[in-house]
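> The structures considered in this document are given below.
Every number here is computed from the coordinates shown, using simple stated rules; none is lab data. All values derive from a computational prediction rather than experimental measurement. Cβ atoms are built from the backbone, for glycine too; each structure is taken alone.
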Structure I
Amino acid sequence: MGGPALHTQVTDSILMIRPANFSCNQQTMIDNTFQEPKKQSTQAHAQALREFDTFVSLLRSHRINVHVRTDTPDPVKPDAVFPSNWVSFHPEGVVLYPQRHENRRKERRIDIVQDFKMPGKKLIDFSIYEEEEMYLEGTGSVVLDKVNRKAYANISPRTHITLVKKFCTEMGFQPITFSAKYNDIPIYHTDVLMAVGAEFAIICLESISSKSERTFVLRSLEQDRKEVIEISIDQCSRMLGNCLQVRNSSNQLFIVMSEQARNALTSDMCQRLSKHGTILSSDLTTIETLGGGSARCMIAEIF
């Protein structure tokens, strides 16, 4: 895959938010089983900042265009480092998303939207559905195959099937929905268990309990000629599914993930994945353990 198709799926420009008050979000713990509140410490924010800055420096050293915006200290937003949940940028315009937890709703910032919204492009605001207790948390909820116009969505308390369908109707995607669990609890976001690149897909099929749904999702990926790299539940819990393919100004491809995720790769997986880009990893231990999200959650793609 190359040319227009590659550019459709893989961005060379990303947004990241440097946190002002990172900590373990007490509200999100009710449905994010990947958070580990016992590892909270007085140094958590400082450690998260070091991890963030090192990650940004790594990406920029490979000529990936990173736009950094600084979180505002007031109101306090412990998960501000995860912008991909509240906004996505598309050639057609910008989409804002409803957040299940109240303190995450404060992350939406119109000044950031205005920085990247092109004149004449539309703004689609789904956040109004918070009043109806219906949620769709950005590219955490819908993992997009932009070339084949498919939106993969694990239905959970943070991903309402009605809003998945509304998003797909508005943006011109086909919904591919399923149910996935970790320790018998719905996995809160789709981008924890799968990632879709230009010519590959990483997915934890083991987490999808229904055999028919597993077959349905796998068949969809294979029909689009994706090289499917299947990961285990353990690898999923180590954030291997939470990665992203990006490119730099010279169209060199990279697969971005955390150090923990990279260490979860087998040698065969590493070899297969490396065909689709150079693997870039960074230590995100504090952000992962307290925030319950990883590299993909920290990046909002700009198209």
Structure II
Amino acid sequence: MPLDSVIDPRESVLDYMLLDVFTDQPFQGNPLAVFPEAGALNARAMQRMARELNLSETAFMTATAMPGVFDVRIFTPHQELPFAGHPTIGAAWLLREIGWHDDQTPLILREPAGEVPIRFDGAHAWLSAPNPLSVAPSPLSRQDAAALLGLASEALVEAPLIGSTCSSPFHLIRLSSTAALAEVHANPALLPETLKGEHGANVYLYVEEGAGRIRTRKLRITDQVVEDPATGSAAAPLAGYLAQQSSETGTLEYTIEQGIEMGRPSRIAVLVEKTDRQITAIHVGGTAVVIGEGRLRL
């Protein structure tokens, strides 16, 4: 039976698309719902809809009067985010997929964190990080971080750092091996009181595998542990920090693999532009695949 025939015509309905982002395979990468025509919604409605779908993020798009410029708002089931990587890449990919944008005209997604330029190179959609790289010491000591992650102190190569290219900071924690990465078993009871707050601690664990290849896991630790299969907003500061430490200049390339321990392998490409020791731009790239569509009655 067609869906239209079972919906009361007096009801308001809104369609959405489901994508898997930072992958070209269904049921891998990071899931995302996108509402392409969300102009009639207020923030309260968006939040309730994101909570109903219960994905890590849901994106709401609105076309503007300017060609190639779209407003995008991103919600988790609990809060609005000023910027996030996989919803931005997914929204851009969907615009091209449904024919609302070609891969030649400049594209701008306006998010609360700022305007995010998008370009396509055929294989990838690329976003430019909206804010400069920020790196500082983490309030987590090496010993506290090891205990929190259920690891021996020797598994941490160096003291944790805080990295950001948006308003969401990540504890960047370098581990000694992929075996240590797989052995992580976080204990929320050991999260320092000062880091509990409203949203807990976002930790981005990484292992350098050589030649710009990096394995990562991203955990959000509050009173529970939630893992994310692909995190573009964490990949950007991590690659920026590694480029900052490198003796190389020019455009440095990184490939970040995440989500493997979850059974949702993801691949994030990052390009970092560097002059001398100054990071001038960070670009995060990825693919996406549309896997379904749905309709909500409002």
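> Computing volume of the Cα convex hull per residue in Å³ gives 121 for which of I, II? It would help to have the intermediate numbers written out before the result.
Working: I: 121; II: 139.
Traced to structure I.
> Something else now. Identify the structure, out of I, II, from whose coordinates FRET efficiency 1/(1 + (r/R0)^6) of positions 92 and 244 (r between Cβ atoms, R0 = 25 Å, to 0.05) was calculated to give 0.75.
I
> One of I, II was used to compute helix-only ellipticity at 222 nm (-39500 (n - 2.57) for each DSSP H run of 4 or more, over all residues; to 500), and the result was -8000. Which label is that?
Details: I: -8000; II: -5500.
For helix-only ellipticity at 222 nm (-39500 (n - 2.57) for each DSSP H run of 4 or more, over all residues; to 500), the value -8000 is produced by structure I.
> If you don't mind, another one. Which structure, out of I, II, was FRET efficiency 1/(1 + (r/R0)^6) of positions 108 and 140 (r between Cβ atoms, R0 = 30 Å, to 0.05) derived from, given a value of 0.25?
II
> Taking 24 as the value of relative contact order in percent (Cα under 8 Å, 6 or more apart) derived from one of the structures shown (I, II), identify that structure.
Source structure for this number: I.
> To continue, here is another question. Comparing mean count of other Cβ atoms within 10 Å over residues 84-91 across I, II, which structure shows the greatest value? Mind showing how you got there, number by number?
Details: I: 21.6; II: 30.1.
The structure with the largest value is II.
> Also: From I, II, which structure was distance in nm of label points 7 Å out along Cα→Cβ at positions 212 and 260 = 1.9 calculated on?
Computing distance in nm of label points 7 Å out along Cα→Cβ at positions 212 and 260 on every structure in I, II gives 1.9 only for II.
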